[in-house]
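Given below, in the form of structure tokens, are the structures.
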Structure I
Amino acid sequence: MSTLEGIPREPEAREQFARTQHMELDLVGLITTDGGTLGRSPDALIKGRKEGLEVDWPAAPAHVSYMLDGPGQAYKVHV
């Protein structure tokens, strides 16, 4: 599955995360440091916490590999 196929599924994944983890989410845009030199756009912020949510919807073989072997260094940079 490509990124373009996964993006439309992000709302469903966010809703399932919020429901199963009993958390509320805030949708946000770009968040920057106070100086504006660094930025990030998480898929959501978790209300009441200083944590963000990054949602991905990998193809089944990749998902199983991530679960068994971990995401690897290239993927860790993304999340």
Structure II
Amino acid sequence: MPQMTVLGFCSPPHALKAMMTEPSAALLVPCNVCIAVTEDGVVEVSAVDPYAMLGVLNRKDELRELVEEVRTMIKQGLAGIA
């Protein structure tokens, strides 16, 4: 295993709204970001696209706007690391 840190991050208002719309959304909270250092010293930062996780939920259409907001937040956070 490479050196790795897993960060759990969450926007409580978004998480609450998602779980009120679809209780099984609790399976997806918090969102995780992994930061790892490879054997050759490269730092890799990765996160799951929330749209990929949307597939496991029943009320997809009702959650699309919320997922887009969360996706934008994750992208902005990852851009800040670079």
Taking 11.5 as the value of mean count of other Cβ atoms within 10 Å over residues 16-23 derived from one of the structures shown (I, II), identify that structure.
I
Going by Rg/Rh (Cα atoms, Kirkwood Rh), which of structures I, II comes out largest?
II
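Matching task: -11500 is the computed value of helix-only ellipticity at 222 nm (-39500 (n - 2.57) for each DSSP H run of 4 or more, over all residues; to 500). Pick the structure from I, II.
Source structure: I.
Values quoted throughout were computed directly from the atomic coordinates according to the rules given, and no laboratory measurement underlies them. Only a predicted model underlies this, so the values are computations on that prediction, with no experimental measurement involved. Cβ atoms are built from the backbone, for glycine too; each structure is taken alone.
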